Structure I
Amino acid sequence: MSVAFVLVSTVPGKEHEVYNKISKINYVVEVHPLFGEYDLIVKIDALDYSELGKIVVEQIRKIEGVIDTKTLTGLKL
């Protein structure tokens with residue numbers, strides 16, 4: 001499994017709509033609202049880094065109301 005945390009910026013007023021759509025994406029295990037530079041943090045447990053990239057680029061970034069994302073990948077120590 002590949003784990004990532006995705007920071008998401010949304011259009012003001014679209015936070016709830018984006019939150020609900022992201023929550024329905026396969027491999028998304030957590031979504032939390034934030035205050036500050038980013039509006040949401042999303043935890044993804046994907047099969048591998050290729051799948052993780054597809055989820056971010058082809059699903060999350062294409063949601064209407066998403067302005068920007070920043071992906072932080074995790075590893076096991």
Structure II
Amino acid sequence: MARIVLRVRMISGDHLDVAYEEPGAADDVTIQHAVTALASDNGLLRCRHGDRQMVLYSRGVAAVEIAPRGAVL
């Protein structure tokens with residue numbers, strides 16, 4: 001299972017780190033899927049923020065940093 005961490009900067013200026021997982025995929029495929037989903041106006045990603053499941057809608061996202069090895073902190 002590929003697991004990447006995304007640091008998401010929202011349009012409001014706030015940011016948060018979320019984990020995105022895709023079973024049976026390599027890291028580069030998972031990154032491509034996440035970027036493609038967030039590039040469209042109606043895109044969304046089901047992610048984890050700590051122990052909570054969340055849905056990230058692309059309309060509120062201003063920028064994304066990707067770290068396949070762990071938190072960006």
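Quick note: the coordinates plus some simple rules give every number you see, no bench work behind them. Bear in mind the structure is a predicted one, so any value in this text is a computation, not a measurement. Cβ atoms are built from the backbone, for glycine too; each structure is taken alone.
Summary table below
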| read-out | value |
| --- | --- |
| Distance in nm of label points 7 Å out along Cα→Cβ at positions 32 and 48 - structure with the largest value, from I, II | I |
| Highest-scoring label, criterion being relative contact order in percent (Cα under 8 Å, 6 or more apart), among I, II | I |
| For 18.5 (mean count of other Cβ atoms within 10 Å over residues 40-47, calculated) the corresponding structure among I, II | I |
| For 11 (percent of Cα pairs over 22 Å apart, calculated) the corresponding structure among I, II | II |
